[in-house]
Structure P
């Protein structure tokens, strides 16, 4: 596996030119944050990712986790790497200073999640879940819960796990059976959970489980679920971990990838019952859990970007080193590096353009977290929340995690047979990436959520607002010169037409034929993700073209901006045209899905 080179230049460009970090720095809440501070933080995060987390990535994959006498151990080097993470105060970046946070933008925190996921996806999962749990407790916890649990979680001394799935209840959370029984001290939990990422480990002093369970009198289905905080070690009066709770890891899953991350089967209440703290009110657990899940979903999108970046770096380096075959336009001569072969260049450019589009989409969505919370005008906050954050969160999760799989798969292809063997490390990227489209709600669930709750709940308005933003860009581009920008603009206009047609069909179909509309949800999400990626790359291309104009063509900085322009052109020529196919599948593809009898699948 090649060394990890943090893509700091492209991250800074995406933050500045596409995500619009300057809009955040104008807000009073971030008045002490500067571009120089952000650059310095990214530099330090890059060093931690490259020098501490990345070196134990492949070894952690080989060694894996272990369970002995009820205690889970992470791979060698993980504890030391996580301790460096805690010592650097990285977990606290976006949180409230009154609980020990640094009060920095979520946009910056998501960018750093990408870095750590790229360096070591298995290890980066742990703080991603902890930060999501902090959001949950900040939003819905009692004052006492915030006082006890937030400081050690924000510091990273304690970690957290999302505990939902049961053997009989996967995505159908309404089938959860874990029981919460009231007693004189509160609640005690009895039940089993599976697929609990970092449900037990040796990285932190304590682990808080965010558990969905139902009380005895609760109504059936998801409306009867409540949310509980279940510590592994019960806090003493001074907040330090005390007596062991009735919580036990009984097995570790044997997985395709992320071998360094323990995925646990957990038992609650083998003895007297696990002491649990109710969050908020009974029967509102799913509502509260969505706060944690939505934060995690954007983090999963950042994981997709991170693993795509890592796979691209490895494939690019291999393409320059691997000597095989002559150039297509030469009948004689010495063999050349495979970077000279057109199809290898096509794959590398697909990897590069897809990764940069996914990064832009995730960062742009993350900006909306900060804007929706901190803009001074309530109407502007609501607009950012509904039309950007809520609309694009399922897209960022699904499209970017799919991109991670696609790019990692292409990385194996660039390596050829050397990619299929474990020694190069290319296979690990693909194995690790494959979980991201599954967890935090499968990507099919994200697509259904997009059309039902994010678009149709608002009568289509968020989709039209997004389309208006893209068309505003194309209008500006009509006045700009350059062949690349003209090609990008025309491709964007065609993709806008496809999105408009698909959205009109969705609105016309939803009320009377919701099953038919839902059958096209995934191609519709892919359409929106592809259009969003193309649009955001176009915004970067416009700014890059302006920087390049009149500059020295040999300048290294100018060369970078020229590459941004050409990458956006490649996306417009080779990836954005798929928008029309996605629209056709969303509109016409349902008949072969909903009308076929079940016995046709035999």
Structure Q
């Protein structure tokens, strides 16, 4: 090992060790140190941004006063999965308003949503909400087109919408083509009849407030389909070199020639903003004490709008991933771009400040995916394998300050997804900062079994499952184990171990529910039990999380409706339709489902009716 290189790496926040699958720290190589130093452009890295102060003075995030005396619950879902008789084959902001009304009728206080970040509109099948093109912008596919002034239907369109609604998977390509055609038609009609969207004072104010960030995103969205039409990809890394820089002469010339289309894409952002703002206002009027709970992805696509628009804010020579662990022995490369530690919190209009504000402006709560990124990220140099990566320190103090100040400005509480390998002391720092911990039932286990309900921390959100998990019924049947085996994510011998372990886990869960007094079924249901046979167990498990001291509890809509097809199977790509399955039940029938009513009743029994303030 090179001692000079070690000192240089440490002085720039690079960890000299990483975990192994056996949970033993192993040294990173000199080659890795040199690669990470190079991608950080170490000579330009301000030292104050990577040195974490050993201070007890941690700024505190906003926490509403009523949580001092009340514990509340809400429903989490994927917005795109909602079915309705009026949507266009994908859940939209008008469906969200209807879901808010359903949530209010069930006595819940928030609606939790997948990230609503902007995708690649020119490549709609790149649909993962956790690999967006730009986290500061919204997804135009969620616009309820029929609620846009000037919309006109036709028999041909009505027939196409029926086809899109009938599919069991979201047809992102068909939805995007149909919505964009209709929205362009509205835009062009308003232009032609002198009622241009340009004349809207609120639209002009939105453009002014969005500034260069909004303009460049709209420019990217104009260039992207143009490039696809000419044989390139939707992402900028495949474009001719002269178009890969947003400030090149060729890009300026293109922008001048396509000013109307650029303005159209800014209009789409304004429509999405207006409809999401309306949904947030409806939640407030309906009495939801938290309102909307929005998810914030950990990074952006390496070739998307964000990295093209602000290249100096991102690390260009490495991607975000995770080191080797027992479930991914070679480590993982998430192929996400990371904000540069020197830029992320720099300046009065820092990228992190803009990013969290873009979500908080609509929300009563935000969830930060992979909250460990407040202190460190595992960076994998391009063209390297994940086991050649290293942890890089981030300016935790500055990021917590931004979170605290922004949460106070927007009256928005903060939840941190603190799962997996966490740096020592991070959870303590987050608790001091009043960032809620994220507690999933299946993860809350010790050697003796599941942790008791009263052991959950008060400043936390408790839930049974998330978008990366099977429903509780699926977990009970071992559907997650079967899926990992089917898609060859784990070898057969490991799957056999997981099957044996699940048998013990089922018994442990039954014991924990018995101990908590949640009235589970008297006998342990078999792993092949039907939905009806598992109903009492599912309600009992929700009663368990309702009993926890956690100030928030989230009930997943997929658990309430008994979905068989998972939202996402981590480790798969083209061999499973991740982020596409729709609910099997239409929106207007949700509140009447027996399991929905029973779970809602259990949550209210343990957490109190909404009228009790």
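Laboratory data are not the source of any read-out in this text; all were calculated from the coordinates shown. As the structure is a prediction and not an experimental result, all values here were calculated from the model. Cβ atoms are built from the backbone, for glycine too; each structure is taken alone.
For structures P, Q, which has the highest computed value of distance in nm of label points 7 Å out along Cα→Cβ at positions 164 and 532? Spell out each step's value before the answer.
Numbers: P: 1.8; Q: 3.8.
If we compare distance in nm of label points 7 Å out along Cα→Cβ at positions 164 and 532 over P, Q, the biggest value is for Q.
When helix-only ellipticity at 222 nm (-39500 (n - 2.57) for each DSSP H run of 4 or more, over all residues; to 500) is calculated, the result is -17500; to which of the structures P, Q does this value belong? Mind dumping the intermediate values first?
Details: P: -17500; Q: -12500.
Value -17500 for helix-only ellipticity at 222 nm (-39500 (n - 2.57) for each DSSP H run of 4 or more, over all residues; to 500) corresponds to P out of P, Q.
Give the label, chosen from P, Q, of the structure having the highest value of FRET efficiency 1/(1 + (r/R0)^6) of positions 68 and 220 (r between Cβ atoms, R0 = 41 Å, to 0.05).
On the way: P: 0.55; Q: 0.35.
Sorting by FRET efficiency 1/(1 + (r/R0)^6) of positions 68 and 220 (r between Cβ atoms, R0 = 41 Å, to 0.05) in descending order puts P first.
Any idea which of P, Q comes out highest on mean count of other Cβ atoms within 10 Å over residues 252-259?
Numbers: P: 16.9; Q: 13.1.
Greatest value across P, Q: structure P.
Taking mean count of other Cβ atoms within 10 Å over residues 236-243 as the criterion, which structure among P, Q has the greatest value? Numbers along the way, then the final one.
On the way: P: 11.5; Q: 14.9.
When mean count of other Cβ atoms within 10 Å over residues 236-243 is computed for each of P, Q, structure Q gives the biggest number.
Figure out for me which of the structures P, Q the number 20 belongs to, where relative contact order in percent (Cα under 8 Å, 6 or more apart) was derived from the coordinates. Intermediate values should be presented prior to the final figure.
Values: P: 13; Q: 20.
Checking each candidate, the match is Q.
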